[in-house]
1. Cα Rg over 2.2 N^0.38 Å, for residues 231-278 alone computed as 1.38: which structure among P, Q, R?
2. Check the numbers for mean count of other Cβ atoms within 10 Å over residues 215-222 across P, Q, R and tell me which is largest.
3. Quick check on the output: 3.5 is distance in nm of label points 7 Å out along Cα→Cβ at positions 47 and 255, derived from one of P, Q, R. Which one produced it?
Structure P
Amino acid sequence: MSADSEVIDIAVVNAHWNNRGDEAALRALLEGLRQIYENGRITILFKDDKSILQFPELKNVDYILAKFKAKKLDIWLSAVTWGFLGRHPLLKNSIKALKNADLIIYAPGGSVINDRFFWIKQMEYLVPFICARLYRIPMFVAAPSMGPFNTDKRLRIRRWLLKTPEITCVREAISQKYLEQIGIKENVHVTMDLAFMHNIDNAANESKLNDYKELKRFFDSHDKVVGVTITDFKWHIKLRNDKELLVRIEDTFKKYIKELERKGYAVLLIPQLFGNENDYVYLEKYRGGNVFLMNDTMDSNFQQYAISKLYAVIGMRYHSNIFAAKMGTPFLAVVYEEKMEGFLELANLKEYSIPLAEISFDMLDEKFKILEKDNEAIREKLRKKAVEWKKYAAKTIELLASMKV
């Protein structure tokens, strides 16, 4: 089949919205798909059960809602009947969309197939693998994170399903290691977060900044601005219940933001969630003094442009650090999961990180002083590495283009 002339139907599955990092990686994937399949019809299956907000109008791109909790028997019943039987309407709609696809692509994103989640949730994310198996549809995994896994014999079905894709790309070596531990070694490639691949339009985003007069004045009024991302972990299956940790995070950042102001820095709070999972309201509690909270309608391209203008980033959210690395801005990462640890190992930047369990005012201050001392050296290192990381990210699209559909 000629990718240029044939019209094919592509289902992008297990996709998330409402997060600037997921948005950035998804934009890059769609851009890559347009390069390969100019006339491809793309349907995105978003893991959401509410209306999708702030999604751009794109030619030949449609989406459906595909978040459901369904028992294993209901999933298999819906799958073997091509979506005609079963209880959950979003499950049935998902399978009907999948059975008509010529190609299934697992979207980039965080790890959701792992042993931190209940089996019912994992089965939800394994539905596209089931359909690819049953309907013999080519499947490609486009550089999400995977794992951790255990080797419980009861979960052989998961191992069997994860062997379905013709090619699996993961965005860090840790994910590859987890897959190897459950016997998945063939056709697995370590690439890079797809956000590194996409070039942002500096002129267009400069124009947006000029229109965003409050933020423009904020930047013009301060020589050094530090970007900060913070989360309350309400979305995290385990950490959201650790009340002591959540109180410590809030106290630490409130105190350290004041310390940054005392040192002469201004602080830009950057919401990473928007739409149905907004964190703008949570970040409002950190406002005051020389602290500016960015509007939650500013897209991932604008966030990257704004981060390029910063002195540094203190990032508790994964993609705020990825954006900083991409744009050559020194960053201090608060590490709560393997995906950030994996990137820091690859980038040889672990000394500029703090394990979440060790978060405190003193630890933040100690690490930030190192970041200040090494600021220019880090900038130069990131500038050089960004070229390499872009090539690694583009490898995902090159491998996708190598598949015969």
Structure Q
Amino acid sequence: MQKKYPVSAELWTATQIQRSINPNTGLIEGDDSGYRDMLTLTGNLRTHLVVPSVLCRPAYDGMGALGDSDASLSLPGGLEKAKMVLREPAARVIDAIDAAIRTVTGGECGIVLLDAFRSWRRQAAGFARSTKPHLDAAGINPLNVGDKIAAFIDAGNKGDEVFSWVNADRRAPAYTALVARLEADGHTMEQIRAVAGGDAATPDAIQDTLYTYITVSANLRMGPAADVPLNFECNAHAGGGAADIMIVRRGKPLNLVPLDYQGPPSAMGYMEDDANYDVFRALLGRDQALRGWMSSIGFDPNDFSLDDWYELRNMQRLMYHAAKAAGCTYYSAGTDAGGENWHFEPGNVVYDPITGDVLHADHTASQYPDSGNPGHALQILGRGAYAVWGGADGHTLAVEHGLVL
């Protein structure tokens, strides 16, 4: 069995990233909207969690992308000894990508793994961190959430673009009770209807908006849903089938933006539009976090040349093609909305990125070929397909493996 990638390895850096419409979703490639509503294969505990063989720098346990200590990155909910683990096929995919990049670059470059399996506690904490600047900008605090529902939802949606929220659990009695209470509150529902479309709002749109309000509140533990439990079954990292990776050369990442950077430069393919070079240069002139990142990886933020731009663009192309050839999908919204050019989701069949040969196949592959976590299954197989790596099983395995949550 072979799945030969259409672009040969020697042409990866010379071949543009072209994001067409995915026929399985009707969305641009990389947009996995709807992944949190996918079906999952439950009780799949045979696919164990293992540590990949690549360079590991656990970002959310306080290690920077350059291997330095960075406590500002730390989030609660990590694993014992800051281990980073993935479902075994996903780990083998990451190893295969690393090997392919080393081959193509003559051993000069490899990859670094920055995050892998992620507990629901860490997911919610990361969402809270990514949302906080937007809450602060809107002047939202625990005392005025109920009067600023539109801005509260907007802040949550912006935070979700980089560090996604965990769904509120609709099955929980606390959720049902809260919905009834909010629906009886005229002040709340007036704001919910306005966000949902005003006088033109449909009942479904109103319920969806109410659900978003409750979900953001439940994740932030701020507002009316502070006690509503979360359902992490379909979160991208919760099942152990998603990895945050960057190309490194001599230990330094070669990525345009740092992990969790919010904005258009984080989108996959952003660098394919040369007009964005001047836009990025202007941004680099005023964004201190971006300037610090660029300096740390060996580029002068005061003299970021077109050659520098092309060098980093070629590295993004190399990562994109190697990962896709290995069987991965990725997450990125439209190029104007941003995304995560570091976030990749392997499948349950591992392909050699250079030859297309199958290197490893999970026991689920015979019945659910090329499935994986919910975002991957959505993009490869479409809505209604089964994702074989769900969050509940991932958490059960983490406990069974002695990786205390």
Structure R
Amino acid sequence: MRLLYYSPASYGGIADYAHEQANALVELGIDVTLICDSKYPLNRGEKYKPIPILRDYDSQKYFSCKYLRAANYTKICLSNFRKIVKFIDKNKFHYVLFGSYSEYLAPIWSAHFRQLSGRGLTFGAVLHDPFREYIFGPHWWHRWSIASGYSFLKLVFIHQSVLPHNIGFPMSNLTTCVIPHGPYDFGKATLSKEAIREQFTLPINAKVLLSFGHIRDNKNLDLVLQAMVCLPDVYLIVAGKEQLSSQRSVNFYRTLAIDLGVADRCRWQHELVPSSEVPNLFRACDVLVLTYSKSFHSASGVLNAAVNYRKICVASSGEGPLKSVVDRYNLGVWVEPDSSSAIIRGIKEIFLSPPTPQWDKYLEDNSWAKNAQCVISSFQGNFYRATL
């Protein structure tokens, strides 16, 4: 079975997910070709064939005008989808997996994929976020975009039994399959806990929280900083890169920390964290903060890194796979979303009475091998149904 895997991201959780999932598919006997952009990280043990033919979106940052950014994004997006269609045609793929679902500009680019689907190709997509609530353009365009993004798909892979939201019209030919989210292993820490804390100028016996990954508004970092006012013995490491210009910047949070009087207990590493440094960050902390807002309904890639390093969390979100796995495997303390007082209670509870997580059970149930087997079975099952 030959599978074309489209990876739309070159860094962060989506790129790490694509790497792990593609490797797991290869280990089960699938011939995987992964198309990506030139900044997709290579030489990290990939068993699949990476083809970096896509243009990356980094040129966005050179445009101060939002209209120029939008025009540049449109140009790159449509160019990349044309390249995907051409690559599929040239190499005669019958199975295509999108590493994540996207609806942006879909009314323009999706027609080519519908034509390929009509010729017998099977398209699937990993749906990391089933609730497409960010509206790009007028509402009617948003709904049309979502419907167009699903229109050529036969398979959607989700991390919890939640039907895709806001499709726009019934999709009787769409099959959903629940797959586990495997853990991320970035290797072993190279320094002792004492040495890492010394680098961050942290007291060796301090209570240290870690906020890891992209800096986004829905992670409620402002509420964590507010909570620290009432938790004078708690320190915080913030490690991650600013994601979008539309989100609050690191400077906003640093200024807020100063205004709240907690800046001396905050440590900032606002950049893309190299994979080799991730284990040291997790060793330095005691507790991970995953205080997402109620609008967040997805799985958390950060949690799946924390599990590998046996770090408990204070977590919140809307209903979704994050809440399910934290509750089911006792991975931390769950708090009400969007509440600084709830975060205070959660942090106090986790240090006074830490949970007993079922680490081994979680890793057994949520492996990349099981993820890949579900994907293969779904593609093959869809193929059999289509040819009977």
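No lab work stands behind these numbers, since they all come straight from the coordinates. Just so you know, these numbers come straight off a predicted model, no measurement behind them. Cβ atoms are built from the backbone, for glycine too; each structure is taken alone.
1. Details: P: 1.38; Q: 1.50; R: 1.26.
Corresponding structure: P.
2. On the way: P: 14.4; Q: 24.0; R: 20.2.
That would be structure Q.
3. On the way: P: 3.5; Q: 2.3; R: 5.0.
Label of the source structure: P.
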